[in-house]
Structures are given as structure tokens and as C-alpha cells.
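Down below are the structures I want you to see.
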Structure 1
């Protein structure tokens, strides 16, 4: 079934908006903003110019005062505090920002703990609580973890350790018996902050705690600036794919500036190594260039972890760590590529129309989520990908669902809980574990769940923001394009439709990618057009064609040798009828 392209814009006019500063917002940017619900400039103004002073009150999160009072008590009594964080970039960023923030406020008796992704797995573990008790910890503050860990919280209570549980994952069943729970997604939380990531919840705890130190004359004065941790919060927010709405947008908009200028040695060294110095960082730079390199450390579970890069003490140490970061990322790319190829071959033997479930002992656990994401992109249906440890007979897996999917993975996995050892996550991204002997039972239960939804195969609908003429693409347009960012979940990278252009030059790049030069009917040319991973038959068929094309594209600045130029990323192409026939042969 061929996809349908549909414009979200009801306006293809040439109207511009003028700001209070007498800046002219180009017509295609106006159409783009209108396609996203902003009818006029007055309505878009606060969105375009977000301010930190507009952030919501951290005390709107249920339990915040109780948490702050307990943190103040721990400070006054010099209690030993452990920050217990998840191993992903959300949890790791939250660990680093909370550590820096608490030390900035004057806390000294701090330690931290993160379970290892492969050997321990996700979660707030009972065994770790027992170890922390033996170390004399009196207070545990979790970051991005704990809402589905009643046993660990019960053990902490039994051992006399208070737990301030900060998390954003969806609760399942009875809430843990923590001292207090800070989670905007628990039912009794009336705050409008459900979109925060795990590090975001930790940041709001830090905001409330700083206010308490400022207002309490018996506590020492502090010059700690919350802006100094926004670089970490930005990495967490962008990589955890939470919506870039309201407070998240405000924080990431400012945080990208902080990240661009960060003096954190490890992150500074990585930015320099990736050639991102001296340019305006975007959400795509973080999500597609910076973050995957850092995340490979925990995925591959080597001697160093992302937190080591965050906490590097000087630039020499940072550069030494970065060399290991890049090596690990190369290993990750190879294992991911191998697993994706095997998974796609396995899907050829899979005949369930509603979802995909593939398991292999050759899948590296660190790339399961990435492989599941790839399968979702290819097959446009919920995908479950598992790695089998044959010696233990255990399958550990990740699940992903397509954007706009009406199926909640949390509900799907809950329906199969009788066959699973554990599961949890979000509606579009989740994790699970089961014994290999229970796979058939899991399939049966999942199939029953999907059949109960009466889902029917749907033609894929691709919504783009607005039509765009090549003649409208200019440096001024690109500056405004980047200014209305950051882009990410909830506010995606703009997708434009270019119509009736000719391909006047084509070059094949390494890896089978293509680079075009294109021309409009009016003679406007763009030289830098990239098409990643086109169909293998596309290039020879293209060389025979003199036809005009339509395409869905994204735009970005390309930085090379100190110069920047406009670059078009071709996402989908609509072929003339005769070329479509050749491609299908």
C-alpha cells in the first residue's frame, strides 16, 4: 500500500509576519507555524520567545514539599545520601545534574549508584539497597527509576533507609512504599508536568530545594546557578524523546545554548572531536551526533560509562575518554547493523499482521531498542526484539511502537504478564523479560490482545507541514527555520513538500547513499541534496529518467571547513509512473 501525503497547512500563501522588533518572519515559516496551530503572530509570540521565568512551580508536583523537607533534614544532619540512577542518558544526566546541584548547595556526604545495563538490568534493585545499607546510606534519591520497584522500597524501609523516589515512568499496580514519590504521571499528581523526563523531575526537585535554601535563613547561602546544569537536562530531554512542549521547550531552548558553551571537560572534548564547535547546536545535533556516541558506553558496557564522561575533571581526561567513546560507538554500529540484518531476515518468516516479535542469541542486548526502532520504521507496526542468553534460558527485550500508533506497549505487555518475568516503560517504548520456554505463551497472549483491538491494516499517512518552493529557500529562511526549534518529540523537525523539480546531477556516495543537485522550473538550484539508503534499483532507473519529481524533505545547515551551506535531506520521493514501474520490477 503506497503512503498518502497530506499537508497540515491550510494556507499556501505568501503572507509574512512582523515581530515587535520589526523582524520579518518569512512566508514559509508563517505557513509552518500555522500548520502547527498558531493562527497569528500574537499567538506564536510566547512560543517563539520562551522565558525561564515562565516555568511552572516545582511545588505543583505532588509530594515536593515532603521531599524538600527530608532533603533539608539530611543536610542539617549530614546524612549519607545515595543518588540511585538508571543507566540510560536520562538517568545518567539526572545523576550528574543532581550531584552537581546538591554539591553546589553544600551537600558533601554523597555517593551514587547505577545498575549495569547488561549484567544487572533496568530497575531499582533490592540487592543494591542491601549493599547501600551496609555502606551506611540513610537516604536514597532515585532518578528515572523506582516506580515499579515495590520490593526494593519495602526493603529500604525495613532497613531504615528513606527513599525519595523521582521517576516519570507510568506506574503499574500498587505504588511502592517510598518515603515520598515525585512522579508527575502518578494518578494523584495534579501538576501539568507529565511530559518531564526522569532528569527533568530531578531538576524540579533541585529547583524546589534551591528555593528552600534561599528562603531558610538557618541554611547557608548559595551561589549555585540552575542554568549550569541545563546542558545535562537538554541531553536527557532530547534523548528520552519526551514532548518538547511548555516547560520542556523553555528548558531545552536555553539548554542548547548552555550545551554549546559548556565547559564540562568530557562533553567539551566530544563536541570538539565531532566538529560541532563554533556552530549553533540543534536538537538534531544532540540526538543524532552527540548522544549516540555517549550512549554506546552503557549499551556496550565497557570499562567507562557515560557518567565518567560527564564527570571528567579536566580536558586531558575528557579527550582520553572521548577516544574510548568513539571506539565503543564503532562497535555498537557494527553490532546494530548485524542484528538489524538478521532481524529483517527473521521477519520474512513471521506471519502475524499486527505485531513483530523476533528473538536471537546473536542480538547484543545493548542494541535491542535500536533494532526495534529500525523494524518499526520498515514495517510500521509494534515490534518486540529479544536477546536470548542460552545458558540461562532468559530473553531480555525491548519494544517500540510507530508514531501515532493506537496501541500502548505497556498495555500490550501487561496483557502478556502471565508469561513475562517483568515489564515496564512507556506507551511507545518499553522493555520486557521472560524465560525462553514461555515464548509461545507470550505470543498467544499478545496475539489475543491485538486481535481484541480489531486492528485493520491501514494505509500509511505521512503528514507534512507545508509546500515549499526552491525559490523560498534562503539563508534568512534557514535562520528562522532553526530559530523556531528546538525540534524533537511533540514538535518534530519540519517536513516540507518540494514539487516539480528535476535532478540535474547525481553522485553515488559510500554506503549506497546518493547526493543530488536539483533544479526548479524557474531555474533555482540547490547543490546539496542527500538521499540516505534509497532502494537499490533507484539509481539505475533514475539515470534513465528526465521526469520531474515531488519529494518530502527536511532542511538543515551543513558545516564544512568553516563554511556553512543549505542542505536538503530527502526523506521520501514520489516517482513518475514509468520510474515507479521500473522500481517495482
Structure 2
């Protein structure tokens, strides 16, 4: 029976089912502060105020990220209600579309076997697992740029107009996801392919102008909203500035301004920052990438025939990687948009060489390290896993050991890829079924909102004092009024008491010093879960790094 279940033709079916099951499980853990929770709260606010073209955040004008994530999540809320899974669902579908596009693209140039491997390498990478759980704008960007490049490559390969329209349509959606990088990246891919193949006439095709018209139509609603909200109102103050153009911000400052220095966001990262990010974001495949990249570049330089089939992937990966590395502000998830093209490079490499022990060692080494770390999560970081989690993890590990003993090394690239996917399934299962469900209650927003509902506290009666939480805004069902001065708390207490305040230790102390009467109705441990440190992961030291957030009932003065 076991032999039948794991016949050659069923192996990818089972691997795909496992990855899909894990991805769906990632829909249900809480949204994470800061970014994901902020975007979820903006989408919820959009459904309440009906302002879809002029984006608002906590009642104020919002000018930072493009609106596609807010539109899709708000639409999902309208259909399904505001839940963790309904916020993440559109982005998971976009990521799935990116995996499908990776398969179709690689199949177009390298055959179905390589296409299938590229899709599974992408879907099983740690970065892909993370951005389908901690959903930000990058998940949509990855999916839409992958589809755009596949469609444009298919257009140049077949001449079909629908592919041209599809490529520029999804480039428009990519720009609506995270700005001009959504068009620049497909430009890198197509430009690299045409230039390196000497197809100068194709660079000057008039059809590109028609395609840009499609992109312009996609961008028109957002552009109209920005013009109405900002360009027509230079008197508005945005991030301490007046006379801010929403159109200039979107088309230049937010993206290119990070390279020129015009954008206010800067940190101390170096141009090598994303190299170490890739060491974990592309697990368990990252050690295979340098060889694949070198082989591709060498083949292009020597004009080896096998490397002349396509140069989209090298342009999409390498030029985008370099451009992002030049930005003066970097965060790890920014580079995840290049994951599909790293997957194509690795899959193409595996099918152009003889698989040997060096390739197996690269996958085994990273896979074993990943499993050791996830085992530490089960037995040390959060040692309270239930029997169902332990049973599933032990079964997956048993299957892995059985396969490694039965066939430790082979020259079959499918077996290598599927073995790596199994490593990733074990890691993904632990993360989405145990780690995140134990971690996310340490951000206090949901617990506070649930206590407020249990006590019959209306959403508008909850406020902040000297702090804020996008997660609490989302789970409360509306954004909370924020107070910075205790005099404002006192004034409201004389007018509309009782009401409730969320405050940290310092805020509670300030109210006590100024003799503003209150009653403590709840104390909640709190930790910024996207900034994990060793002291938090160490159970014996965890309590020492937890903040305490108080729910205070403010009495009438």
C-alpha cells in the first residue's frame, strides 16, 4: 500500500497537497503588529467609511503604500466578514498565482519537469511561508510580478496579444501593490532577455506603448484618488510636510527616492544586507543558488547555446537584487519578490548538471539545521504541543528518515527537490500549527478586544494613552482614539465617563501621579512579536522582557 501511495506519479501530488494544507493553516493565526495589522485595520476602516479611492488611516489621510492590498482585503471583508483568514486570503491567492506563473514560465523554456521543480522550490522556500502568514504588500507584489513576466515572455515567444495585455495588466496590479518596482522588475526581465540576445528591433516595438496604455488604465483609479486627496489640497500636512503631491510620491519618491535619498525612510543597512537575508529566506535551497547563478552568468558570457533560451530570470533576479540593495532603507521582506526567479535559476541548474553528493549535501545540511531549530521550538521554546502536532511531526520525520535510508543519494533531480520539500513541510507544519499560535497571543491586541467585548464595552469607548496597537484597532472593530496628555483624559472623564484606556506601565503611572481615578480591569503580557530576541525565546527569561498593558476603567472626576 505504501509503495502505491508513493509511486513516482503521485509524489508531487502529495507534496503539493502538503504545502497547500500548511499554507491554508497560515491563514488563521492572528495578524501581526505592526505592518500586517496596520494594513488589516486600514482595509476594515475602508469598509466602514466607504472611501476606497482616498485611503484613510485612523481618520487621517494615508500616504505610504499603494491601495491594492487594502482594496482586496476590504472586498474580502465585505464578502466574508473581518477575520484573520479573510484578510490574508487575497494575498495567498496571489502567491498561488505566482507559483503557477513560475511553473508556466519555466515550462515554456525548459520543459514541464523543470517548471514543476521551480514551482515547488518557490512554494517550499521559507520566505514564501512567511509572507503568506505575515501578509504585507510584498505577497501581492511577488505574485503579480511573476505573472506579468510570464505573460510578457509568452508574448515574445508566441506573439499572442492576450499575453501582451496580460503582462501589462499584471504589471499595473504590481504597481498598485508596491509602486513602480512592479513595472521596473518586468522591465529588467524583458530588457535583459532582449539586450543579451541582440533583439534590438523588439526593444523598439510599438506594441509596448499599447501595453503601457493598459497599465495606465489599471492605475487610473488610484491616480485619480491621489490627485483628489493630495495634489488638489497642498494645504494638507502629511508627515510634517505641506504641498505634498500624492502622484509624485507614488511614482517617484516612495520607490526611487529610497535610492536618491529623497525618501525620509533610511536605516543603517549596507549593500550586502540581502545576502544574509537570502541565507534563511531561500531555505532549504540557498546553497544551490550561487552555483546556479554562476553557471547562468558563465553560460551567458560564453554564449553557450543552452543558456540562450531565456534571460528573463537572470535579469529579474540579479538586476532587481542589485536595485533593492542600493536602497537606503531595507527590510528582509523587500527582497522576497526575487524568490520566483531564484527558483527558476536553481531548477534550470539542477536539470543541466549531473546531480551528485555535493548537491545533496547542500540540501541535507540546511534541511537538518531547519529541523533541529523547529524541534527546539517544540521541546524548548514552547514545550506544550498537543498530541496531534507531535503525531504529525513524528510521522513526517519518520517518512523523511525512511526516504533518506532507502535512497540517500541519487542523480534524479525530482527526488532531490521532493526531499527538500519534505524538509520544508516539517518546518512549515511546526510554524503554522504550533509556533505562531503560541507566539501571537503575546501581542496583547486581540486579548484586550475580546475582554472588552465580554464586558460589553462598546468599540468607541476604548482609547489609548501614550501607546497604540494596529492589532487592537483591527480586533476592536474600529480604530481607538489616542490621547497623549493626561489633561485630555481628565477632560473626557468629566464629559463621557466611564470609558476605558489601554496604557502601559508608564502611562498608568502618569494617571496615578495626576490623580485621575481609574480601576484596573485587565493586565495583559505584551511583546513585539516581529522583533524576536533570544531572551524572549528562552522560557526562563521570557517574563523579564514582557511588557504589561493595562485596561483601565476611567471613572468620572
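What follows is calculated from the coordinates using simple rules that are stated; it is not laboratory data. Computed from a predicted model, the values in this text were never measured in an experiment. Cβ atoms are built from the backbone, for glycine too; each structure is taken alone.
If Rg and Dmax of the Cα atoms in Å, for residues 113-216 alone is computed to be 14.6, 44, which of 1, 2 is the source? Of the options listed, only 2 reproduces it. Comparing relative contact order in percent (Cα under 8 Å, 6 or more apart) across structures 1, 2, the highest figure is found for 2.
Out of 1, 2, choose the structure whose coordinates give volume of the Cα convex hull per residue in Å³, for residues 25-128 alone equal to 190 when calculated.
1
For mean count of other Cβ atoms within 10 Å over residues 225-232, which structure out of 1, 2 has the highest calculated value?
Numbers: 1: 20.4; 2: 17.2.
Answer by largest value of mean count of other Cβ atoms within 10 Å over residues 225-232: 1.
Here helix-only ellipticity at 222 nm (-39500 (n - 2.57) for each DSSP H run of 4 or more, over all residues; to 500) was derived from just one of the structures 1, 2, and that gives -11500; the source is 1.
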